[in-house]
Structure 1
Amino acid sequence: MKLKGWKYVISTVAIACAMTSPAATGQVLINAITGQPLDLTEGREEGRDTPAVKTFLQTMQNPYNEDEQALVKGRSLYNTACSGCHGYYGEGKIGPALNNDSWSYELDTDKGLFEVIFGGADRQMGPQNEILTQDEILQVMAWIRHMYIGEPDTIFWYTDEQLAKFKPFNQEDYPHN
């Protein structure tokens with residue numbers, strides 16, 4: 001049966017939306033606290049349809065990792081929204097350290113890190129989706145990954161191209177202002 005007019009448009013849009021959703025890739029973003037699927041319509045509306053967010057939702061890998069422009073923005077956002085709890089260099093304060101791999105959650109994938117930042121975590125970390133857009137979350141994630149002090153062979157979240165750009169973080173390169 002052929003669809004005509006508005007029925008065709010609605011059908012085409014529905015198929016396109018299904019194809020670009022995380023569920024279409026076989027992966028569902030999960031709330032780290034409740035275990036339920038994250039509702040990506042929650043939080044700030046702007047910054048949901050950027051090329052980086054679309055790529056992330058299709059691949060579950062952050063295209064901003066080791067991107068120089070994103071790192072500048074991510075550092076600024078991190079210092080405003082995250083450093084009070086996690087430390088200026090991700091070393092941990094009242095919140096856990098983020099610059100190493102001794103995490104309380106499965107943060108060894110970009111998917112896992114996004115889930116915790118977007119939806120929150122146990123204890124004092126609330127959902128950041130009202131403070132940061134999805135695009136800004138990806139930029140913050142890139143900065144968190146950049147601050148990693150471990151060896152490159154312990155990194156599982158970078159693509160080969162991103163890993164080639166990675167050097168273990170040296171806080172002397174980023175003086176605290």
Structure 2
Amino acid sequence: MDFCPKWGIAVFEDDLFVEEMVVRRKSIINLLISAAAVLAALALLALVFLVLPGIMPAMLVILGFGAYLAVKFQYVEYEYSFTNGDFDVDRIQAKRKRKRVLEINQQQIKVMAPYKAEYENETKDYHVTEVKDFSGHKNAAGRWFFIYEKSEGGCAFVVIQPSPKLREAFYKYLRKSRMKGMDA
């Protein structure tokens with residue numbers, strides 16, 4: 001096993017592996033859900049106090065834990081894994097629950113470029129049926145997109161926030177023909 005110190009990429013002879021995390025910034029909707037969960041817990045606690053004050057301590061624990069979980073599960077991060085041309089994205093909620101949300105091979109990728117207006121023409125030739133955003137937030141710096149062919153037909157438009165080392169790993173497989181904007 002060799003290690004490329006410039007990019008932090010582990011290389012097992014000809015193998016390539018890059019893994020990184022992107023934290024999703026909380027949106028207004030996430031904040032409203034958190035506030036609603038806390039307010040609902042307080043309202044139910046007040047109702048229990050008025051109707052059945054004997055079970056107040058148990059309800060305090062149950063409702064407090066429920067509100068805590070509702071707030072905690074608003075924390076989302078994405079883990080990108082690129083291994084020898086295979087790209088996977090896992091969604092991690094509350095640093096506990098992991099779910100694979102994307103699993104593709106580089107051969108499915110039709111085009112990849114920075115998510116900027118100057119590369120909008122790259123998307124015209126594809127019939128996109130699905131849009132997925134796995135970046136930190138919609139105005140984050142360094143967002144890229146790629147369009148890949150889905151196994152059931154049609155194409156999907158995916159937005160990610162790759163580091164330079166992940167872009168280099170993609171470039172090794174996609175080259176200039178399918179990856180635009182690496183010279184920028």
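FYI, it's all coordinate maths here, none of it is from the lab. In this text the structure is predicted, and so the values were computed from the model without any measurement. Cβ atoms are built from the backbone, for glycine too; each structure is taken alone.
Things worth noting here:
- Given 1.2 for distance in nm of label points 7 Å out along Cα→Cβ at positions 135 and 167, calculated: source structure among 1, 2: 2
- Structure (1, 2) behind the derived value -0.48, -0.74, -0.84 of log10 I(q)/I(0) by the Debye sum over Cα atoms at q = 0.11, 0.14, 0.15 Å⁻¹: 1
- When relative contact order in percent (Cα under 8 Å, 6 or more apart) is computed across structures 1, 2, the figure 25 traces back to 1.
- If mean count of other Cβ atoms within 10 Å over residues 47-54 is computed and equals 14.9, the structure in 1, 2: 1
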